[in-house]
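None of the figures in this text is laboratory data; all of them are computed from the coordinates on show. The structure displayed is predicted, hence computed values, not measured ones. Cβ atoms are built from the backbone, for glycine too; each structure is taken alone.
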Structure I
Amino acid sequence: MTNKKLGGQTAALSAPVYFTAWANVAGKKEGEGPLASSFDYIDRDDTFGEATWEKSESAMQKQALALALDKCGLTASGLDWIFAGDLLNQCIGSSYAARGQQVPFFGLYGACSTMGEGLILASMALDGGFGARAAVVVSSHFCTAERQYRTPLEYGGQRTPTAQWTVTASGAAVLSREGGGPQVTHVTAGKIVDKGITDTNNMGAAMAPAACDTIAAHLRDTGRAPDFYDLIVTGDLGDLGSQLLLELLEREGFFLNNHADCGKLIFDAKKQDVHCGGSGCGCCASVLTGYLLGGLKTGRWHNILFCPTGALHSPTSSFQGESVPGICHAVAISARGAM
C-alpha cells in the first residue's frame, strides 16, 4: 500500500485530481471591485431573486454549481459527491441548495476556510478511488452573516477599524480524475490554533497564527521553499492579519515575497469602505474560482498554494467570553494539467 502521508499534516496525491470546471457568482459591491471581470455573474441587488437573505445565499450556491456544471457539459447526476458549506447555523444555505440535486452530500463548516476543507476532502476521496467526480460549493452573504454574528443591518452598528466585510459570493469547482485543468497535487490539513484573541471584530489576528502554522507545516512536510510557488494565497486575513502572518513566518525562518490575500484582492481598499478587507466563505471561494484558477489556466502562474483561513467562533461562544480558535487548510495547485 502506498503511503501518501508526508510529515505530520500533508498528503501527496498519487492520482491526478483536476479542476475540470469552475464558476462563481457575486454581489453588487463585489462587482464594483477590482476582480469584477473574473466573476461569471454579478447580481444587481444581492437578493438573487429571493425574498430572504438566507434564501438568497442558497440561490447563489445553486447558480454557481449550475454554471460550473454547464461549463463541463455535466448535470448534477454526473457527480459522485457534493461537498458544500457556508457560515449559517446548521449550514442551511448549503443543505437547501443541495436539496433536489439527488447527489450524496457532505455539509461542511470550517468558517472562512470551508473552500479549502472541501477541496481537501474531495481531492482525497477522488485520489482514493471513491468516485470520478465531485463538486465543492461554498458561499457567504454579507446580510446573513451580519444578522447571525453581529447585529441586524437595521440597527446601524458601527464597525471597528479591524473589522472586515463579509463577501456576498459563491464559488463552485468540479473536480475530476479525468480530463485537464489545473491539478491538485498536495493537501495540508490545518490544526486548531488559538492564541487567546477574544475580539470577534479582529479575525485577522485570530486566524494569522493558524495560517502560519499550516504554511510552515506544508513547507516542512514537502521540503519546498516558499519561492517554489508563484503565489501563496491566504484567505481573508485582510490587511492586519496579513502583516501578522509575514511577521510570524519570519520567526519560523520563512520569508515570503509572494504572498497575496483574498480579503485584500477582492475589494479596492481606497475606494470601497471595507476597513481591513473582505472575509467570509465566499471571499476565497470566488477569488479561487475566478482570478486564481483563471490565471493558472492562462499560464500567468504555474504553482499556487491556496490557504483559506477560518475563525471558528459563534455568537454563543463569544457571549460566554471564549477566545476565537483559528484554522487554515492548504491546497497546492499546479497548472501542469491545464489545457
Structure II
Amino acid sequence: MARTGILLLQLGTPDAPTPPALRRYLRQFLSDVRVVDTPRPLWWLVLHGIVLRTRPAKSAHLYQSIWTADGSPLLVTTQAQARALEGRLAATSGSGHPRVAVAMRYGRPSTADALAELEAAGCDRFLAVPMYPQYASATTGSSLEELFRCLSTRRVVPPIRVVPPYADDPHYIGALVASARRHFSDWRPDHIVLSYHGIPRRYAELGDPYPRHCEATTEAFARALDELREQLTMSYQSRFGREEWLRPYTDETLRVLATRRIERLAVLCPGFLADCLETLEEIGTAGRELYRQAGGGDYRLIPCLNTEAEWIDAMTAIVRRELAGWDSASPAASSRPLSPSPDHRRTAASPLR
C-alpha cells in the first residue's frame, strides 16, 4: 500500500548558539539567491569579506538569549508540531497513517534528511506543508525549490502535493483568533500590532505576493476580532541592509505608538508558526525595550501558535483537505506491467472500418 510522507517545510536554525555554528548557518542562508539577489560576484565579496566576519558573533549572542536546554526553540517546537500532527492523523488512519518529518531549508534536519527519514518509513508520495502561511519567494519559494532539487536527480520522482498559501484560511485564522482571545481574556490590550517578517520592497514590485497575503491575514483577523478592529496596526520587521523594505517598519511603529502613551500594547507575529529568534528576541526583548524607552507602557508579546490545540486542529484539517483523493491512489501501481487488456489488443489489431 502507498504511504504518504508529510514534510513540514521550515526556514532553519543553527546547530548551536556559537559563532562557528552561526557562521555555517549564515553562509548557507545568505548564499540563497532568493534571499539576497545581489549579483553573485559582488555579494560573495560582501558576504565573505564583511558579513561572515562580523555577524556570527553578534547573532550567537542573540541566540544564546533564547536557547533552551532542549536546543533551538524553532526546531524543538516544529518537531513537537510534527509529532502532534502525526498523532492526530494516526488516530483516524490506523497503522498506515501518514508519517511527518521536519525539513529545514537551512541547517538540520535538512530537506534531504527529512526525505530519507520518510522513505525509510516506507513513504512513496509526499505532501509538502510550508510553515509559512503567507507566500514569499525567500521562504516558501526557496523551501520548495530545495525540495525539488533534492528529488531532481532521482530516476523515479515520487508524487508530490504542496499545500498552497493559507494566509486567510479559516482554520489558520480561527487558531490565531482563539489564541488572541485566550491571552486577552484577563488582559485587554488598548492596541494590537501584527508584525510580519519584511522583504525588500523591490521583491514585491517584481511580483512577490507576500504583502497582499499579509494584508489578507490582517483583514481576516480584524473581521474575526471585530471589537478590536480600530485598535489594530500591521507592520514589518527584521529588515537589514540599506535597501527599502516593506513599510511600515515595526520598530518605527512601536516608537510612534509609545508617544501616544498606550497603556497596554499587544504584539502578535502571525507569519511565524513557531517562536524563534525573530519573535522571542527581536519582538519580545528588543521590541519591549524600544517601546518602553520611547515612553510606552505595558507591552506583551503574544506567543506564536506553537503547539496550541487550535493550531494542531487547523494543521490537521488543512492536511486532510490536501490529502483528499490520495487514499485510493497508489503510486506503486505505476510499477505494474502496462500490457494491454485482451479487448484492447483485439481492438488495436482490427482494421479501421
Structure III
Amino acid sequence: MPPDTLPRHAAPLPTRDGVGASCVGLAAGPWPTWLDFFAERFPHVTPEAWRMRMGRGEVVDAQGRPLAPDAPYRPHGRAWYYRSLDDEPRVPFEAQVLYRDAHLLVADKPHFLAVTPGGRYLHETLLTRLRRATGLADLQPLHRIDRETAGLVLFGLRREDRAAYHAMFSARQIDKAYEAIAPLRPGLVLPLTRASRIVRGEPFFRQREAEGEPNASTQVALVESGAGWGRYALAPRTGQRHQLRVHMAALGIPIRDDAFYPQVLRGPDEPDDYRRPLQLLARGIAFTDPVTGAPRRFESALSLQPLPAQTAKSDDASARR
C-alpha cells in the first residue's frame, strides 16, 4: 500500500500548515540504519534531505519518538514523516465553502485543484487549503472527484462521524448529479443507462472498459443542444475512478477538453492548459444525513461553458472538431 494511503488516525505528528503527516510501513529488509531505509524507499528525496528532516525531529515512530538517521533500522510497525515538494505548481483558482455545520463542510472545487495531496501536489490541494483557512486539522474528505473535475466535495469535521458517512457512500445511499458538455452523436437514443466493467488501463492513469460483470452504471440524458454540442445530465449509480469520462467516451461522446479520453492528449505530470478545463461538473448531491437524520441537498454555484450558438454551417462544422 502506498505510504499516503495508510490509515492516518493514529498520526503522532500534528498537522502542519494544513498538511497531515504521511505514514510508511516498515518492511523487513537489509537496511542498516533509518537513513538507509528512507533513502531507498523514497529515492526522489536525497539522503542529505532525509538527514536534515530527521535532525529536525520530522520523522518519528508510531509512539512519536524521533528516528535518528544513523540509528539501527527496526522493521515492522510504521513511521511518520512530513512530505515536502520543492517546485509545486500554483493552481490559480479558489474553492468556495458553500455550507458548514458541526458535522459537514461542503466546498465547490474549481477545475485543476486536487482534493487531497498526492503526486506533484501537496499544498495546492483542496484539503490543505481548507485546513489552513478553517483551522480544522481533522477535516477529511468523505469522497473524491477528479482533479480535472469541478464541483461539490463533502468533508467530515469529526473523526467519530466518518464511519457513518463512509457507510452511506458504500451503500450508495446518496444521489449525485453531474453535468457535462460533449458532442452530439446522431442516432444515439437518450436517455440511456451505460453499464459496464471498468478496470485499470494503460497508461497507468487511465481506466478502460472490459468484459465481465458490470461494476459501473451511469444514467445519461441530453438536456440542451447547440451547434453540434450537447449539455448532458449524468447520474452515476456507482463510483468507479473516471467512470463518467470512460462511459461518455465509450458512447462516442467524449467530454469536451478531456485530455485522457478517448486519446491521451496530455499526461498527468505535464503542465495544465488552464484555458481548456474539462467540461465536467459535480452539480448536485442529496442524501439523508446518517448522523443527524436531516435531509441534505446541495447545489454547485459553478457553471460550465455555454453551448455555442447555432451559426452558419461552416462554423457548425468547426465546433465539432
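Could you figure out which one of I, II, III the value 0.3 for distance in nm of label points 7 Å out along Cα→Cβ at positions 178 and 234 was computed from? Answer for the origin of the read-out: III.
Consider the structures I, II, III: one of them gives -4500 for helix-only ellipticity at 222 nm (-39500 (n - 2.57) for each DSSP H run of 4 or more, over all residues; to 500) as calculated from the coordinates. Say which. Answer for the origin of the read-out: III.
Quick check: 18, 11, 8 is what I get for semi-axes √(5λ) of the Cα gyration tensor in Å, for residues 210-249 alone, calculated from one of I, II, III. Which structure matches? This figure was derived from I.
Of structures I, II, III, which gives 25 when relative contact order in percent (Cα under 8 Å, 6 or more apart) is computed from the coordinates? Please report the intermediate quantities before stating the final value.
Working: I: 25; II: 21; III: 14.
That value comes from structure I.
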